[in-house]
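These notes open a run of structures that come right after.
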Structure I
Amino acid sequence: MAKKAAKKEWFEEEQFWLNYGPIMFDNQHWAEAHGVAEKCIEIAGLQKGARMLDAGCGPGRISVELAMQGMDVTGVDIMQPFLDAAKETAADEKVPLTLINHDMRTFKSKTKFDAAINVYTSFGYCDTVAEDMKIIKSIAASLKKGGTFILEANSRETAVQYYTDGEWFERAGKTVLTQFSVVGAWEGLRSKWILISPDGKRMTHEFVQRLYSAADLRDLLLKNDFSSAHVYGGFNLTPYDHTAKTMVIVAKK
């Protein structure tokens, strides 16, 4: 009997990213990329030529900026169309960029990196904590001893602080409706996105992001091959307090 194919998780579905990528990676987020890349280099204390891993690089928003600032960058993503877009952008900017089509849960690299990043709240979407930790272990294994990992994630605290039932806005030529709901005792946040084209056609997609508290995720990093981990309220390394709008963890191998 043939082995039944494993069910794909939502982030492995190419059509989702083709439809929703232009909404998630809008002009504002592209404009922010230079500053984020600059801060990541500063936080990790890197010199030109340092090797950096962009884990879950998407369309190369940060990868290209890192390369433009003199880093030797490898971007890894599960979606080939995003990597194709990153390659095109890197060519337009005339910077070298190594791009690898792979799932970060099983990614292995012979190259050891000086630093790795996983930014724009792209962590916490696997079905289980164990699967999330596969990503963390893979990143840790890819770093040199003393290497830096910078993780930006949507934490439980910030999700509670800024929770809204939903919103609507116009972006990429479509009307976007979002609806949010809490999963369990704030274990996760369910997001429902509805895209409405000018002709009235609708596309709907729903997914859940696991919510870790800052302390829990910090401790999980320490249990999964990192020697230190510190929590901040942003890339400026401000305190992670009631004013923090995001969570940034800086960990050392």
Structure II
Amino acid sequence: MSADVLTAAQGVFGDRWELAQRYHDLLASDGVEKGLIGPREVPRLWTRHLLNCAYLGELVEEKAVVVDVGSGAGLPGIPLALARPDVRVQLVEPLERRFFFLREVIRDLHLGDRVAVARGRAEDVTGEFTGSVVTARAVAPLSTLYGWTLPLCRPGGHLLAIKGRSASDEIAAGARTLKRMGVESTPEVVHCGPDDETGTTIVRVARGSGPLRATTPPGSSAVAQKPRRRRSERSTTGRNDA
């Protein structure tokens, strides 16, 4: 780790930066072995993944409950939980090997009092996992993501989707979807972290206070081809229903 990265990590994670280092090591070892992280990503885990995701915390209000959809190897949910010890995070991940990896991470980093994980699609936990903030990273284009994530967002809350250069194009392409759902707010592109290429581009969408209209047909989700998770596959570690 370079001196600049160490300084950034200590600034973002505070006295939990060593836990973030442990998470980095888990990603670089078990994460690669289990196919959750590409070997070429290892040299840039800090800058491209951990810090990139942790900067999201700048947009999360104090003591928020966050639902992370399609959490994968725990990004952005785990870095956010480490950077913001006041928030609770609910991870949603459909694939078995990722689900069990996330349970191991929660246990290894002693996050069980604030982080829960369920194996399933977004629609499987609708009405059970809800938060004032819903996050997603590299899950789907916004036009599709809206239907999966906004139903998990409490009225008055926000979707925070980590995006890149395509953010503006995706906002334009998803405008009709938001209109069909009855969301009146206009998505905005927000930059978090350093004011350079190492920062994070976020699309923030206000859920609004009114009811949502469904746009996604039953069974059509991020893992429509995958079986629904069984009740026995749900982790109760760190579980809370707030």
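Any read-out appearing in this document is the output of simple, stated calculations on the displayed coordinates, not a laboratory observation. These figures come from a predicted structure and were not determined experimentally. Cβ atoms are built from the backbone, for glycine too; each structure is taken alone.
Each of I, II could give helix-only ellipticity at 222 nm (-39500 (n - 2.57) for each DSSP H run of 4 or more, over all residues; to 500), but the derived value -8000 comes from II. Figure out for me which of the structures I, II the number 15.4, 43 belongs to, where Rg and Dmax of the Cα atoms in Å, for residues 94-213 alone was derived from the coordinates. Answer for the origin of the read-out: II.
When relative contact order in percent (Cα under 8 Å, 6 or more apart) is computed for each of I, II, the one that comes out at 20 is II.
So mean count of other Cβ atoms within 10 Å over residues 70-77, computed for just one structure, reads 27.1; which one of I, II is that? Corresponding structure: II. Using P(r) over Cα pairs in 10 Å bins from 0, in percent as the calculated read-out, with 8, 34, 38, 18, 2 as its value, let me know the right label among I, II. Attributed to the structure labelled II.
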